[in-house]
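Each structure below appears as structure tokens.
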Structure I
Amino acid sequence: MLTYGFEALIPSEIVEPTCRVIRYEEKQNLQARNYDLDMVEELRSTGKIQMENYKRRIMRHYNSSVRERTFQIDNLVLRRFDVQKMVGKLDPEWEGPYKIKVIHQECTYKLMTLEGVEIPRTWNVSNLKKFYY
């Protein structure tokens, strides 16, 4: 509906009315619009439920392929080179091996060298990987 109560028409409908213009009934249009307005909340809640189901499926699929990495005290690990150090294209990405000295939280570890020298900062599990010898 336009400002003065007229329907928007394309130029070809002005010259010769189309089926849409011929079959237009204001009473039926108002009923359909009121029905749509009544159903808006239900449609939104249905969409929200579907979105939650979709997110749950995506999360389940993602979590099925994720392996949780945890280490125990005295495990041997490799650590990623410091971000501050410039690593060249052919330089190794990992250095070590190091021993896990202390587990601070579930994913943060304090390391020490094999000689027993403590590394001054904690390391997140994303920067560590198991050392196989």
Structure II
Amino acid sequence: MMMTKHEPATQARLLLVEDDAALAEVTTDLLRSFGHAVVHANSVRKALELARSREFDLAVLDVNVDNHLVFPVARKLGIAGVPFMFMSGTPGTAVPSEFRGRPFLFKPYRPRDMLRTLSTLTLKAG
């Protein structure tokens, strides 16, 4: 069954790591419209604190967060078994081999592409 704005996904606790305030707000609104409870971190340090202190079902990680790479957060989430995806606005962005095969979305993205990618994550998790 395809999820639409009128049929949100089962609510997931989702960590969004994004340093661009405007994009974080738009993405948060979009993710909430899909039915998710979103917690936003605007730095790698804050994301690591949240990953240590809270439980998440999913995560959306910008690769370059305020000139810091998000991979320590990805490792922490991976160890905890939390499905996650990467996104980046930088063409040619590379991820370490340990994360190859993880979903990756280039910014700017279309809402339906975000929904499709998150649906893939939730199917793998479930």
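Here, each number is a calculation from the coordinates, and none is a lab measurement. None of these values were measured; they are calculated from a predicted model. Cβ atoms are built from the backbone, for glycine too; each structure is taken alone.
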Using volume of the Cα convex hull per residue in Å³ as the calculated read-out, with 317 as its value, let me know the right label among I, II. I
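Between I, II, which one scores greatest on distance in nm of label points 7 Å out along Cα→Cβ at positions 35 and 115? Mind showing how you got there, number by number?
On the way: I: 8.3; II: 1.2.
Sorting by distance in nm of label points 7 Å out along Cα→Cβ at positions 35 and 115 in descending order puts I first.
Hey, relative contact order in percent (Cα under 8 Å, 6 or more apart) derived from one of I, II reads 16; which structure?
Values: I: 16; II: 21.
The structure behind it is I.
When you work out distance in nm of label points 7 Å out along Cα→Cβ at positions 51 and 67 for each of the structures I, II, which one comes out largest? Intermediate values should be presented prior to the final figure.
Values: I: 3.6; II: 2.2.
The structure with the largest value is I.
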Which one of I, II has distance in nm of label points 7 Å out along Cα→Cβ at positions 11 and 27, as calculated from the coordinates, equal to 3.7? I
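Once distance in nm of label points 7 Å out along Cα→Cβ at positions 75 and 107 is calculated for every structure in I, II, which label goes with the largest value? Show your work: numbers first, answer last.
Numbers: I: 1.5; II: 2.4.
Comparing I, II by distance in nm of label points 7 Å out along Cα→Cβ at positions 75 and 107, the maximum is at II.
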